[in-house]
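> Pasting the structures here.
Rule-based calculations on the coordinates, nothing more; no lab input. All figures in this text were calculated on a predicted structure; none of them were measured in a lab. Cβ atoms are built from the backbone, for glycine too; each structure is taken alone.
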Structure P
Amino acid sequence: MKALGICLLIFLLTMFLCLFMDIMLGFTFYQALFNLFSPFWVIETGEIIMLAFIFFLTIGQQLMFSVKNKANKQKGSS
């Protein structure tokens with residue numbers, strides 16, 4: 001769960017950094033948001049599948065580790 005939180009934190013920090021840099025270059029906030037999300041509007045099907053695979057792999061790995069740790073704790077306590 002910690003790794004997922006760290007990934008989310010890094011993702012948010014890089015988004016804010018990109019927004020801040022665009023605003024410092026003289027773009028409005030809405031233009032900066034458009035620049036941030038415009039690459040996601042033009043991706044193709046294969047790229048969407050790869051993004052979904054990486055996302056589900058990250059989430060699935062964290063779920064697998066938490067289930068395994070819970071099973072080990074129950075096994076050790078009995």
Structure Q
Amino acid sequence: MLILYTKDNCQYCDKVKKVFLEKGTVYEERNIKNPEFLKEVQVRQARTMPFLVDTQSNTEIRESDEIIDHINEYAF
């Protein structure tokens with residue numbers, strides 16, 4: 001499962017979501033304006049968005065270009 005943490009008005013979040021849409025990638029978006037999701041990223045010490053958690057490979061990625069590379073490599 002792919003969990004993408006995002007925030008409003010974030011060009012990097014929008015960039016990643018656009019690639020996910022183009023590739024038909026199935027993911028769950030969790031916007032950190034929700035206090036529950038904000039706590040989740042704080043526990044993982046993520047300080048910037050977007051932030052991807054890939055539960056299948058137990059991977060956390062904190063940079064938009066690296067998230068896109070990960071999706072392209074594994075072709076979800």
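> Of the structures labelled P, Q, which one yields -31000 when helix-only ellipticity at 222 nm (-39500 (n - 2.57) for each DSSP H run of 4 or more, over all residues; to 500) is computed from its coordinates?
Here the read-out was taken from P.
> Here's something else I'd like to know. Of the structures labelled P, Q, one was used to calculate distance in nm of label points 7 Å out along Cα→Cβ at positions 34 and 66, giving 3.9. Name it.
It traces back to P.
> Separate question: Assuming 2.3 is distance in nm of label points 7 Å out along Cα→Cβ at positions 26 and 58 as calculated from a single structure, say which of P, Q it is.
For distance in nm of label points 7 Å out along Cα→Cβ at positions 26 and 58, the value 2.3 is produced by structure Q.
> While we're on this one: Among the shown structures P, Q, from which was the value 6.7 of mean projected area of the Cα convex hull in nm² calculated?
It traces back to P.
> From P, Q, which structure was FRET efficiency 1/(1 + (r/R0)^6) of positions 2 and 50 (r between Cβ atoms, R0 = 25 Å, to 0.05) = 1.00 calculated on?
Matching structure: Q.
> Follow-up question, since we're still on this one. Match the computed value 1.6 of distance in nm of label points 7 Å out along Cα→Cβ at positions 10 and 42 to one of the structures P, Q, and report its label.
Attributed to the structure labelled Q.
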